[in-house]
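S.K.: Some structures are shown below for you to check.
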Structure P
Amino acid sequence: MTDKNQRFATRLVTAGRAPIHQHGFVNPAVHRGTTVLYPDMATRLAVGRNRYERNLTYGLTGTPTHWALEDMIAEVEGGTRAQIVSSGLAACTAPLMAYLSAGDHLLVPDSVYGPVRTFANKILKKLGVETTYFDPEIDASGLAVLFQSNTKVLFLESPGSHTFEMQDVPALSAVAHAHGARVLMDNTWGVYFFQPFAHGVDVSIQALTKYVVGHSDVLLGSIATNSEEDFRAIRDTVLDLGHYASPDDCWLALRGARTLGVRLDRQMESGLTVARWLQDRPEIARVLHPALPGAPGHDLWKRDFTGAPALFGIEFAPGYGQQDTYRFAESLQLFGIGVSWGGYESLALPTTGTITRNLSSRFAGHLVRMHVGLEDPADLIADLEQALDRLVKSGA
């Protein structure tokens, strides 16, 4: 059992581990299997009655490998229970299915992760759920006006993972609860730097694919809760929909989580170093990094977060076109062009229709999303410098 009085770095190393029950091995074993055998029917009937307890009934319902990772995620998020699913998108969609029915209304920030918008516009709409998209920088009074008698869920993502608007999560959550709605939040950017349940969130979602796994080789998601009622709602939906995660992938996520603290601290420091350097380049109009003083949403970040990962955006100065951002990304040698983030490698991704018209109108220049990995920041800066210099020399 993890000691809640211990500091977070210690709990990251010890959570989800029980060497005394693992023949002394440091890491949990990988438990693969579908069929579970019972000594008699009385045992079979006893373990099958409660789907919320950790009973070995069938591979789909979980194994000790899943449970170890769930304990780890609950520890990271500051909650009580967690459910592991196959991807970050599954972690977003399963809670929406758990709390929404035909005739219900959903509130979502306009900056939301694109596949969630697609799910709302296609699947939820087909099921009779209406979605309203709101300004991601809305205040509590502005949000209150959008609530309807049938609004059941407020979905938050702070900051937005392409345009990096911060949301006042405690204030918006208070509005939702006053209207009887559940608050779901994609906390993948916050990881452990933001404690969702201490700020009013009911269900916290993470794409473990990103920072928890940390090596860009596993798709996985988590749904954390802080009440038995919410856990049961999530658990029922996950099992009824047939969601599953490979125990091998769970084991890899557990291994990644042990170094999560040191990786994030290093990447945060490197990310801020690179971001500050970019601020001084004439080609860059703005750096969209909430942890930078003067950046949009910095005050909310400073109030609610204890740190920041190394994912941020840059807005090119007017005069640089979309093709210029493509040439910039293609000229980089240490930054790859990739749609994910959270691994040990650096990435640069020009926006290509990933933000809505309402949000794009806020920016005079074109955007590139940056992820800073574990390379030496001096080398990353040198790479950025040669790419930007090449743009200037080409007459962009």
Structure Q
Amino acid sequence: MKKLTGLLLALGTVCLAAERPNVLLIISDDQGWRDFGFMGHGLARTPHLDRLAETGAVFPNGYVPTSLCRPSLMTLLTGLYPHQHRITGNDPPKGVDRKKMLKHIRSVPTLPRMLAEAGYASLQTGKFWEGHYSNAGFTDGMTTEGRHGGPGLKIGRETMQPIYDFIRKNRGRPWFVWYAPMMPHMPHNPPGRLLEKYLVPDRHEWVARYYAMVEWFDETCGELLGFLDRQGLAGDTLVIFLVDNGWIQGTKRSPHPSRPGRTVPFAPKSKASPYDGGLRTPVIVRWPGRVQPGRYYDLVSSIDIVPTILEAAGVKPERRLPGLSLLDVVTGQKAHLEREAVYGAVYYHDEISVDEPAENLQHRWVRRRDWKLIAPREGKPELYNLLLDPFEERNRAKEEPELVRELRRLLDEWWPGR
């Protein structure tokens, strides 16, 4: 009888594991939230991501809490805001060894570590600032050192083979793949066959190169999704797509928003800024047979990605996470997410303090319905109606003082920033 009971329990465990989806997280790097065919862009071609959007749930009103790649990626690994996981900038204070920044990734639960409890193997590729891939709990990986991701940066631009080898090796076991190529991120050096499509009169070469990079990145996504199809894995795989932070290609160099004295080739309301050009991203969720395709207009945040993946995998986090599972709405369980607003903060590119997020703070921001408040650490607030003014050109703070106070109260309840 005991043997029979044990056999039944073992079979139950196997069946449960079989129901857990594989997880593919695709993270674009420095791409504008409008720069996709499925978001209405008429120039940059993204046919493979357009197809993913057609077969999945699309959230056009998605955000990342901060518009800089390293802290944004850390949020995707932990489900925490930067002031919670304590990584707020790309680089340490002047004179501080960046290895002293790596303690934070080791001190908090991460998605690979939590998935490992459910039997998942996990692979890191592409952007990863936290030293060796094992620091985040990945069982396999490409990055062992480097600032942006070192050896991991070959993915997409040079090869896709490490992902294919990992998936084949783990056939029959649930897996998680972190695909975060340094694309369309600079250097904007696309293949000539793509660049020539965008080099037209009256278009700046920098813009043409950026558009070509967008299409090149889309091609790599198509290769990866096509591999899942050929392996018969698409139906058993949860695919999530989003961008780590935005980008508006400039045609001249502008002052860096958070690095005094530096200039950059992107627009002032782009990456590293508190504006939608740096913070907003579409989010796609595809899980055939579970997720109902369509457009969902809830406000969502990248803090929702970890809870979504954990729920799909049947894993309960050790502590409550600030985000919400998107499965609640995309599977039809709820009409809308139970959320009033989304929040975030923007910090200096080079940290002032490795351990105290408030010392690195530049701006906090909140969006509730169509209104967005930007509250600088020093200076006057900015208020925008994004329905009427999607490019944040008309500051309405003086016209709506009561709304400013109300949204600032929400911000202070979320995180006072001091």
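S.K.: For the read-out FRET efficiency 1/(1 + (r/R0)^6) of positions 39 and 279 (r between Cβ atoms, R0 = 30 Å, to 0.05), a value of 0.00 was computed from one structure; give its label from P, Q.
M.R.: Considering all the candidates, the number was obtained from P.
S.K.: Oh, and also: Which of the displayed structures (P, Q) returns the greatest value of relative contact order in percent (Cα under 8 Å, 6 or more apart) on calculation?
M.R.: Comparing P, Q by relative contact order in percent (Cα under 8 Å, 6 or more apart), the maximum is at Q.
S.K.: Consider the structures P, Q: one of them gives 38, 28, 15 for Cα extents along the principal axes in Å, for residues 287-342 alone as calculated from the coordinates. Say which.
M.R.: P
S.K.: Okay, next question. A value of 20.6 was derived for mean projected area of the Cα convex hull in nm²; which structure in P, Q was it taken from?
M.R.: P
S.K.: For distance in nm of label points 7 Å out along Cα→Cβ at positions 55 and 303, the calculated result is 4.7, so let me know which of P, Q that is.
M.R.: It was calculated from structure P.
S.K.: Something else about it: A value of -11000 was computed for helix-only ellipticity at 222 nm (-39500 (n - 2.57) for each DSSP H run of 4 or more, over all residues; to 500); which of P, Q is the source structure?
M.R.: Derived from P, not from the others.
Computed from the coordinates by the stated procedures, all read-outs in this text should not be read as laboratory data. These numbers were taken from a predicted model, which means no experiment stands behind them. Cβ atoms are built from the backbone, for glycine too; each structure is taken alone.
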